[in-house]
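Just below sit the structures, each encoded as structure tokens.
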Structure 1
Amino acid sequence: MELRDIEIFLTLAEELHFGRTAARLCLSPARVTQAIQKQERQVGAPLFERNNRTVRLTQVGRQLRDDLRPLYAGLKESVERAQLAGQGITGTLRVGMLPLNAYDLRPYWDVFRLRHPQWKLRIHKAQLGEAFPALRRGDIDVLVSWLPVDEPDLTVGPVVFAEQRVLAVAADHQLVGRASVSLETISDFQHPHADTGPGYWYDAYAPRLTRRGRQIERGPVVRDAERP
């Protein structure tokens, strides 16, 4: 099985949609279909159950997916390391970012590249509920996060930057035009809620109570900092 065909299979196993798989890999749907049919002939059994509405992995397909994932990841990493070595780059630092101001931290990235030209820098967007797990799994090497972080198995480094908290509201909201507002004032309105990640961590960012003990109502659940 060729490396490209493995990539097609694993992508389809994730997307469960031929059109999305083709678009994601910049291929035609016909190329995706041909690759899957070729693999099914090699395996001797269907890998997907498909009709006009749904695409699902068969039991054989699930087994193949689980077996191929770590092998494919290892192959990709090996090829990438070889390519980087050819460019004189000996390592990659993967930085997970929760804030949306990665561009504002560009001076740090520029200094890192200047001081460590043999290292490649990669910035990853970290989801709210996946930030700490991604660090534990080794998907990222460093996480830029807000404090506090009270995780016994994680080491908290120095403060990189500090910024004021900003309240974002709709253009026609009644608080528009105010230079600042207190927690007591904004407790009249719902706040976004994150149902993933440590409770203490999000509570420090979006308190549940005002200083006077008034409850701040939680509203829509947010799992991605860029969309609900």
Structure 2
Amino acid sequence: MNLKTLHLLLTTAAVISATPIVVKRASVAGIDVSHYQGTINWSTVKANGVQFVYIKATEGTTYEDPDFSTNYEGATNAGLIRGGYHFAHPDSSSGATQANYFLAHGGGWSGDGITLPGALDIEYNPSGAECYGLSASSMVSWVKDFSTTYHSTTGVYPVIYTTTDWWTTCTGNSASFASTNPLWVARYASAVGTLPAGWAYETFWQNADSGSNPGDQDIFNGDSAGLKK
């Protein structure tokens, strides 16, 4: 090997070592919907590459989404992995009461490989005080009440849907749930951003409130096999 060849090899090696390696993480596309989306063509959604969907089932203890059964059946027939979500009203009744209402109206779970754990949608109050009039410690207790009740019936913990801002403000950025409950974080941006305390990663990311498919647009942080698990 002459000096010119050696210099070329060393220069090439230096360039390669200085070039950052970008590893694209696996992800799976999904959506979340309610009756606001109207009639959904689930075959088209499936053809567009969507593999999972969260469907609104209940709110508080007085509301059942009128399209839940239709959407759930349509998603099932199209071959999507699906689950229900519950919009929380912590100011109206206990976490246990709302978990049981959710379970009785579509929020159940079975280990069949096509059912997502039920999700607790806990976020900004649409009609009152941001934190529903609860202190941070009371809010943490409410979420625990919901979560443990759901777990005692199904054997799995519910997914928690929230934003980092709301969670920080209304729970004091509690890290109490990171070891048990999968995180579904909402942030409409090009990156997921800072997560609530304790969670090292998100399981689901709601990254847009509209897109090429009905409802909000979501990403599962993993591959199809991981989603089925």
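Compare distance in nm of label points 7 Å out along Cα→Cβ at positions 85 and 213 across structures 1, 2 and report the one with the greatest value. Don't skip to the end; give the middle numbers.
Values: 1: 6.6; 2: 1.3.
The maximum falls on structure 1.
Comparing Rg/Rh (Cα atoms, Kirkwood Rh) across structures 1, 2, the highest figure comes from 2. Set 1, 2, criterion mean count of other Cβ atoms within 10 Å over residues 45-52: the highest-scoring structure is 2. Here Rg and Dmax of the Cα atoms in Å, for residues 77-172 alone has been calculated and equals 13.7, 43, so which of 1, 2 was it run on? Only structure 2 yields this read-out. If helix-only ellipticity at 222 nm (-39500 (n - 2.57) for each DSSP H run of 4 or more, over all residues; to 500) computes to -12500, which of 1, 2 did it come from? So the calculation was done on 1.
Tell me which structure, out of 1, 2, gives 14 once relative contact order in percent (Cα under 8 Å, 6 or more apart) is calculated. Only structure 1 yields this read-out.
No lab work stands behind these numbers, since they all come straight from the coordinates. Predicted, not measured: the structure shown is a model, and the values here were computed from it. Cβ atoms are built from the backbone, for glycine too; each structure is taken alone.
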